[in-house]
Structure I
Amino acid sequence: MSDTAPATDTATATDTAPATDTVLLRREGALARITLNRPASLNAVDADMAVRWREVAAEVAADTSIGAVILDAAGRAFCAGGDVVSMSTSGMGGAAVTETARIIHDGIASLTGAAVPIVAAVQGAVAGGGLGIMLVADYIVASPSAVFVSKYANIGLTPDLGVSTLLPAAIGQRRALQLLLHDTALDAAAALDWGLVAEVADDPAARAQALADSWLAGATRAFGQAKRLVRDGAARSFAENLDDEARTIGARFDTDEARMRIDAFAAASARRTRTEETS
């Protein structure tokens, strides 16, 4: 990924998919916006949407001109998980369900592994696998109406879409089990208290936009590398993490993006010292 921060001009927006696609990708300068777009089905993921999700995620992860991502959803719900109705009526068997899950997992892996910060704007129901899709985001803003539920065991199924890993990473193993093993529904306030979301806002879309804009206006690549270090750290030893941290901070130190800020900080510190000495 380039050391040069991407341009922050968002005056020109580019759609890379028809508005009828089940997952939309819109570019606004260095900002990428991913929108789940099956509102009539509460954005539940069917086989076609799974493929589109993987395509969009791979495109975003591979594009080094992207500096921030907003993940949102059309309609009154963020994501109701897998489209169980479609699975039932289409006669899908277990092998097909496994294949669909793996396709969605490819997209989840692409986005969690991308060195770019992601903010999610969440409203309404977030259920089952929708939790995993939401937790792809590094920062989650929920509306006061948001409700978070598992529902896997209610229909005799088990977690997928990264939920068994991403959920305990977010809220701890005990609380993850409480959500998965009991018919618990968290409202937005409880989700904030548990650490499942970062903020509750009356207008989560506007708040997500403000956060993304702040990332793009700041040390954009540093935010992305910080995200990468934290996301990768759980799968590695402490010694490996220390080595990666040392290499990454050294590489960052030599970038124009960092040097400009370091020099400005040093100059301001020197001015404060001179002022204190003469006062």
Structure II
Amino acid sequence: MNQLTTTLLLPIFFFGFSISSIINASPSPTMPADLMYDNKPINPLCFDQEESSNKTLSLTNNCGLAPIVVVGQSKELLNKGYVGFEYKMKDESDSTSSYSYYKVIGYFNHFYTILSISNTGGSGHFSSIYLVNRDHDQLHIKTLPFGGDRCNGGLDEVTQNKNILSFSSNITPGDFLSISNNNPKKLQAYDDLDACAACCVATALYKTDLQQDSTKATLTSIQFANDPDTLSELKSNDNTGYQACFNQLVLDYIAKNKTTLSVKELGTFMNEFNKNCTQHN
């Protein structure tokens, strides 16, 4: 089968979500035959189910899905090669509508890489990556442990070249404490540094080898978002001053045009944060 290489760009967003404005990508190729059933693309809700990381679903019973009513589609997403719709549960017609879309990112070793974006009626915008294998009328779906809701790990850019999957995740100040492995004061996300789903300050770039362990990703760099207005709104616990000091350090780096940090440079950034922002407490 043909290998597919597609790039998706989902600009960072903060306090709102417009499904028609977040995607900037080239249209994908024709849907592979393996991802068609009954002359239609496979239902996106087959992938978008909160179950175990590995599952097998039957296409003959529509993946065991509850009945829904399709209420619309995003022309913007469809034009970008996505498959999906906005919907309501059939027995909850008065409820807020949800949405579910997916796009094929690549193919390697009999598995298609699928990017899914979804919402179940709230303010969240969830993104996930799946590896999908078709065996007659059975779908074997493996959920990779990457993705999340907006700034809490939401996917920003996803590409695949043969067995190498590259992606970037939106991150918050609180995420710097964990991904850097440099937190001697044992500071806590939310308590000491903001970590809300609308608190994006950077993207973290990763690579994973699908031929090795597809559940393990290696951090390659950090890219700061040049957004002083958002930084000024992040306050966390004002009594400690951790957040204000973090914000200023980020602004200092941006002013010096140090917007992209290698893993080593991330360590230097956190050393400066620990020295300048945490010693007084």
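Figure out for me which of the structures I, II the number -5000 belongs to, where helix-only ellipticity at 222 nm (-39500 (n - 2.57) for each DSSP H run of 4 or more, over all residues; to 500) was derived from the coordinates. Working through the options, I get structure II.
Out of I, II, choose the structure whose coordinates give mean count of other Cβ atoms within 10 Å over residues 169-176 equal to 25.4 when calculated. The correct label is II. The greatest value of relative contact order in percent (Cα under 8 Å, 6 or more apart) among structures I, II is that of I. Each of structures I, II was scored by distance in nm of label points 7 Å out along Cα→Cβ at positions 113 and 265; the highest score is held by I.
We did not get these values from a lab; they are worked out from the coordinates using the rules stated. All values reported here derive from a predicted model rather than from experimental measurement. Cβ atoms are built from the backbone, for glycine too; each structure is taken alone.
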